[in-house]
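So, here come the structures, one by one.
Bear in mind that the values in this text are calculations on the coordinates, not laboratory data. This structure is a prediction, so every number in the text was calculated from the model and none was measured. Cβ atoms are built from the backbone, for glycine too; each structure is taken alone.
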Structure I
């Protein structure tokens, strides 16, 4: 769809549903993890814990937020949302955020890779939950920062692609 073509309400609604749905999923995780991390931060951290928080957060924002989310995952989500805009089955439109994330409606390879990513996230969550405080909250805050970066990257890239 060229930028000079008018965008119909259906296309705009599909785009908003897909992009804001994915952003909402990420935002929910940012809220939960960030809230837990900030609560621990308010209680106070020692110098070693604060240093680890800063180093881990910087590493996660750069490695996961920029490297994994902004540079690889977000462009794939935006590309798949573009596919929805050009026409998709009703089921894919209803599940647009999941379609954008590659969890439904894609090739077998894309769908398997996306679900493998979800499984890896679940395993990581289970492992981090076993950490004692404040270490669990330190990791949670770093992950929340990386996810926040990825959420902003998604919104910016989608706005550029679909304006």
Structure II
């Protein structure tokens, strides 16, 4: 009889631990980014990050990792104007967001970058040590931002 009790206790502890780890990974560490977050892109001439027009910003971030930042917004700036003014980013790879953050779809963004529908720009270089902010802009003005390891740590 005591073997059954020990077995049940082990299974319950494993189940509770699994649920806790799942919740911690997907929900616990994320916080909404303040509404007033300013989006910047790096000017191709000066090399300095400049504020861009960004409306309807929605974002999440976490203190546990600089790579957890995701943002969605719209801009009235055209892709043509942006490519003339700001530095493009060739190796952009959007990272997936938690499923509950509906506005950010890394697969859709990645496919659009591969087909050339969306254009990736360097938002801010070294926003944190070894991490760049990348912004992808679609022709309809939808834009998405995420953090990505730069050459310092990606190799």
Comparing distance in nm of label points 7 Å out along Cα→Cβ at positions 67 and 139 across I, II, which is largest? II
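Of the structures labelled I, II, which one yields 1.0 when distance in nm of label points 7 Å out along Cα→Cβ at positions 83 and 99 is computed from its coordinates?
Values: I: 1.0; II: 3.7.
Structure I accounts for this read-out.
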At a computed 2, 9, 17, 19, 18, 11, 6, 4, 4, 3, 3, 2, 1, 1, 0, 0 (P(r) over Cα pairs in 5 Å bins from 0, in percent), which of I, II: II
If helix-only ellipticity at 222 nm (-39500 (n - 2.57) for each DSSP H run of 4 or more, over all residues; to 500) is calculated for I, II, the one returning -25000 is structure I
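Who wins on relative contact order in percent (Cα under 8 Å, 6 or more apart) among I, II, i.e. which is largest? Before the final figure, lay out the partial values.
Working: I: 45; II: 21.
Comparing I, II by relative contact order in percent (Cα under 8 Å, 6 or more apart), the maximum is at I.
Which structure, out of I, II, was log10 I(q)/I(0) by the Debye sum over Cα atoms at q = 0.18, 0.22, 0.32 Å⁻¹, for residues 43-90 alone derived from, given a value of -0.75, -0.96, -1.10? Spell out each step's value before the answer.
Details: I: -0.66, -0.77, -1.01; II: -0.75, -0.96, -1.10.
Clearly, the read-out refers to II.
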